[in-house]
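Structures for review follow.
Since every read-out is calculated from the coordinates, none of them should be taken as a lab result. Small disclaimer: the values here were computed from a predicted structure and weren't measured. Cβ atoms are built from the backbone, for glycine too; each structure is taken alone.
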Structure I
Amino acid sequence: MSYLRLRHTVMLLISLPLCSRAQRILTVEEAVASALKNNYEILLLKNDSAVFALQKKYAQSAFYPRINAGSTLLLNNNNVKQELQDGSIRKGDGIRSNNVAANINLNWTLFDGLKMFATRDRLNEQVKLGELNIRNQLVNTVAAVLLNYYNIVRQKQQLKAIEEQMSINEERVRQAEKKLSVGLGAKPELLQAKLDLNSQKASRLTQMNLIEQLKEQLNGIMTVEAGTRYEVTDSIPINPTIIVTDIIAGAEKSNPLLLTAKQQISLSKLVIKERKADRFPTLQFNSAYNFNKLTNQTVVNNFTPLFNQNLGFNYGLSLNIPIFNAHTVKRQIKEAELDLNYRLTLYEYQRFQINNAISIAYKNYEMQLQNLSLEEENIGLARENVQIAMERNRLGISTILELRESQKSLEDAYNRLIAARYQAKQAETELLGLKGDLVK
């Protein structure tokens, strides 16, 4: 095989899909969409958020009056004996009576130290917290999909590099056989070429198995049926225009962890308002409509009515003034204030950590971009070096050691280039995740 023919074969191998069977291409956008739709952790958080939303829906009920109705029916069958002051005795057996009572009560809290307003606001803020928890899980899920997806692409590129090495070793076997047939070569050279080819074949099988395992991992993240077949794209796109100041400024506004910490601060402030409201008096409006009917079939006392009925309406105000409750309210207020201080400190700590993580991730991102540029240059040099070594070997003006050394250099260059692409994507994903920009 000539130098030009070898180069054509190598380029053809790079451009061909891994799998000979026609499979649909799963784009990274489709993988993300599937994960966001089906991920169980997201579904569980959505359920929690729905509970918060339900509580918010009924938060206004704290301002409404409470109306309750009740009724009782009491049937009596008594034996009665009475001794009066004048010495007379009255007694009777089987004295029956029945008592029917019904009432409607209304209780309306008019003032409770504004606690009802604080409770309403806290429930509203709780809904926002539930949404932020979902957003945080969305960011984590998208990051997991991106890294897993592009790891498959990375291993796919690694497989193509192995196949390119196989094509070179196949050409080495042909050249060694040709040399041996005309008496210009040695059998150890042929054997070594076959050993190297078999080693690459074994590496190819291992690499294909690794790709299948990574696809199953991606299936798990997307929550699709195990064994779902698809292909991924062949390239890893890199965004080389990320600016660190944009990431830091964006993190303050969109990082889910920071937003969640801010929301916890707002909730802690409202809890303090609720606790302080317990210091104030509670004023309630009370009203009731009562009905009571008593029927006695017989009586032993002439002053006991056979029939008695009461019905009527009453209303009024009740005032409850807290004077001493064993310092319970004071303790609860102090606990709420300590919780607020904890939330404020936690927010500052998380902001420091995130800014520090952004600084480290951005330096890594810049280094990976430089490394990627260098490795892209190196791969061209390594390819050219292998092609020259193959031609020199064909002409018999180089040793097998020189060819194997050039092959090893190409293999190492491929490994470094493929790793550099993936690591640059990792750094990019980490930066966007810290900014909270993986989910719009």
Structure II
Amino acid sequence: MRRVAITGIGAVSPNGIGRESFWQASRNGVSGVRRIARFDPTPFQVQVAGQVPEEFDEKQWVDPKDRPHVSRAVPLALCSVAEALADAGLDPAHMTRDELRAIGVMVGSGGGSQDFTEEQYRLFYTGHIKQCSVYTVPTGTIGTLASEVSMKFGFRGLSHIVSTGCTSSTDAMGYAFHHIRYGMLDTVVAGGVDAPLAPLILRGFQLMRIMSTRWNDQPERASRPFSRDRDGFVIAEGAWFFIFEEMERARARGARIYGEVTGYGSTCEAYHRVRLEECGEEPARAIGMALAESGIAPSDVQYISYHGTSTELNDRIETRAVKLAFNGHAYKLPGSSIKSLIGHPQGACGAAGVASILLAMRDGVVHPTINVDEPDPNCDLDYVPTTARKLAIEHAVANCIAFGSKNSAMVLRKVE
């Protein structure tokens, strides 16, 4: 079986546009959560979100004439993919058609173009029917999001969307890993994007009573994974993409290798649309499957990127699952939640976690979990609170948990 390298990283994050800006802010514990500016949040109990800084220029990625016909996710994804390609030293503009046919695209997204579809309904029901997009159906079809990436860069290999809730990007990267590992492709552009900042989406999450409502005046304090005084998650947008390559191919062309994907596991509790099963057995089993495919023991892992949503249920049960998966090693295992810094970018969150792991491996420093002001006795592991920490990482786990009882995990290894 072939080895799989990651040779390029792109990021468009609430706390920084571009890979290094995202990582510098994350290392320094800088939050990207702020008052919502995309629309007036005053009528809502929830008025904060992880929002990409306003200086992000959509026009650089989508022609202004086309922007009404695509979702916000499209410019976010295109910007992130372009950075990952440049970082990997790949230029589609100078590739032959056969070379472009050999590159696949796998996008993970929970909501896809829901914001676009919401806007079309708003136009229709407020009497602005003529303003509705001629592309209402194709753009509202989630698979078209991957096509936008393929069309922008000319990739002619498979172009797929994986939409499994919050595990979407982890699953997309898992499929990319297996396609290369088992010889079906040599190169895959893989990662995640979500852009759920729209009034009805916000209202829908608010109705479930799982969002933070207490920190509208101090947005940067709203996302509080593992802290006893947390009151829910913070919705967010963003895009994180990678170049996955067969290892020997990457080495032959002299590519910089951030890390190697060595294992992936996914399970379903078959339990509830939203709630997690208290026992934590299935998320633990997903981690165990990823470790088994990697051929390593739990004690070989130095770091975990937690799902860490900042909801009481998720944080408590994820902590339990990590204890089951790692046994006594769990108490020796540092881990942190990127969501404390950026909010919860839905299906893109797994990709954000993988980006943070790879950059931590490169620099020997892991980002903190901020806002852990009151330790929860039910969450008693090492969450790297408050400040970054020097840490040499050989193996790390990226963990994700989703609506619909889904769980996915990925193992990454540092390559010397």
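Please state which of the structures I, II yields 1.36 when Rg/Rh (Cα atoms, Kirkwood Rh) is computed from it.
Here the read-out was taken from I.
For helix-only ellipticity at 222 nm (-39500 (n - 2.57) for each DSSP H run of 4 or more, over all residues; to 500), the calculated result is -9500, so let me know which of I, II that is.
II
Comparing structures I, II by mean count of other Cβ atoms within 10 Å over residues 68-75, which one has the largest value? Mind dumping the intermediate values first?
On the way: I: 9.5; II: 23.9.
Of structures I, II, the maximum of mean count of other Cβ atoms within 10 Å over residues 68-75 occurs in II.
Looking at structures I, II, which one was distance in nm of label points 7 Å out along Cα→Cβ at positions 92 and 196 calculated from, given that it came out as 12.2?
Label of the source structure: I.
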